[in-house]
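Quick heads-up: structures coming right below.
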Structure 1
Amino acid sequence: MKAPKSMRVWFAFMATILCIGIYLTGISNVNWLIYVPAAGFIFAASTGICPGQIMIFKMFGIKIKETSDK
């Protein structure tokens, strides 16, 4: 399942917000756990595959219809 372009932009935006927050807090002061969603959003924005979304859909048994990028 590939994410549409609008979702990929949203993933990139959220990754940017998290990275700015990490930078402003101080990279050495931030707990390591906050890097996990930031890395996940960067991965999802660059590949179009969101592991967290796939995991949630499988846990709740949600079926996904394929959409076009048009």
Structure 2
Amino acid sequence: MVNQISDMNMDDLRAFVEDIVDDRMRTTTHPYTQKSTRPLSQIIAEMEELLIESKPGDPSVVEMLREDRDR
């Protein structure tokens, strides 16, 4: 039997794609395993401490990229 994709309507196509994605997600993804012995909350707290916060009046990231591009 030959299956023809051209006979699908939009709902059939969406269901087909969702089935393929669901199947691949089940067979190819792996659950997260933490490699560090430190608690995840401690790691997140450290990351938050390292964030660079802009001050009022500082150029935005887009403005800095534009300045860099124009040089």
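For structures 1, 2, which has the highest computed value of Cα Rg over 2.2 N^0.38 Å? Could the numbers behind the result be given before it?
Numbers: 1: 1.26; 2: 2.15.
With respect to Cα Rg over 2.2 N^0.38 Å, the highest-scoring structure among 1, 2 is 2.
Computing helix-only ellipticity at 222 nm (-39500 (n - 2.57) for each DSSP H run of 4 or more, over all residues; to 500) across structures 1, 2 gives -18000 for structure 2.
Tell me which of 1, 2 gives 4.4 when you compute distance in nm of label points 7 Å out along Cα→Cβ at positions 10 and 58. The partial results should precede the final answer.
Numbers: 1: 2.2; 2: 4.4.
Comparing all candidates, it corresponds to 2.
Among candidates 1, 2, the computation of distance in nm of label points 7 Å out along Cα→Cβ at positions 26 and 50 that gave 3.8 used structure 2.
Bear in mind these aren't lab numbers, they're just calculated from the coordinates by the rules spelled out. Everything numeric in this text was worked out from a predicted model, so none of it was measured. Cβ atoms are built from the backbone, for glycine too; each structure is taken alone.
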